[in-house]
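Nothing in this text is a laboratory measurement; each read-out follows from the coordinates by a stated rule. Please read these numbers as outputs of a predicted model, since none were measured by experiment. Cβ atoms are built from the backbone, for glycine too; each structure is taken alone.
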Structure I
Amino acid sequence: MPKIKLDHCVIHVSDWDRSHAFYRGVLGAEILPNGAGWVYRFGAEQLNLHGPGVRPAPLAQLPVQPGGSDLCFEWQGPIREAQAHLEAHGVPVELGPVPRFGARGQGTSIYFRDPDGSLLEFISYSPA
């Protein structure tokens, strides 16, 4: 079997400008146009976006609703730096730091929300 890796995920946003500001400012996304909408890129990872003026096609019969996503991003450093980063951007931490098991094994996570209410997580595999 060939090696398989995740290419992209899809989230739904309700306000392009508000979401662009959050994902660019807080998460460092590169924002690229895609047809009538946009995509957010984080290096080799990508979030495809459903939002105002975009009709999911052809197979997304039940598109994800705004606030209905749950995504984890790896933080490249100690989790306390992630907490300070969110605090500097006025983003409250809802839970954490807590131990979690991620794609690279045991890590430490904090949870927060995007402007639509989707649950986001930073996981760090670095020592405290």
Structure II
Amino acid sequence: MDGELAACGGWSFRSTLFGSDSRSARDATRLRPGVDPARIRAFFVKPAYARQGLGSRLLAHCEGEALAAGFQAVSLGATEPGRRLYRAFGYIEADPIDFDLGGGLSIPIIPMSKRLSTRED
């Protein structure tokens, strides 16, 4: 499996909580460090690589980078498979959003957030 993509994800300073850049409802407003939460976005671990710590390492890295950029909190829109990882990292859930995928399909998205801690906290 050399060279195979095993996991992806990142963080963002734009307002949209989740979804692709092509969505008409996308809000590209730049978030303000120290005021708004950064967004954790597009996490996925290929099933063959699940439960090996890739998601945890990637999430910890993204949180650290957001903190270094001046953000004091992060938020995300989780799907059911990611919920357990985010809970383990201390994310707090809000009421699910029923997101319309079109064609009569929808998926529950769970808004989650977390305050980032510094060594001084």
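Taking FRET efficiency 1/(1 + (r/R0)^6) of positions 17 and 105 (r between Cβ atoms, R0 = 41 Å, to 0.05) as the criterion, which structure among I, II has the greatest value? Walk me through the numbers before you get to the answer.
Details: I: 0.60; II: 1.00.
Structure II comes out on top.
When distance in nm of label points 7 Å out along Cα→Cβ at positions 33 and 113 is calculated for each of structures I, II, structure I comes out greatest. Given that distance in nm of label points 7 Å out along Cα→Cβ at positions 49 and 73, derived from a single structure, equals 1.3, which label among I, II identifies that structure? Going label by label, the one that fits is I.
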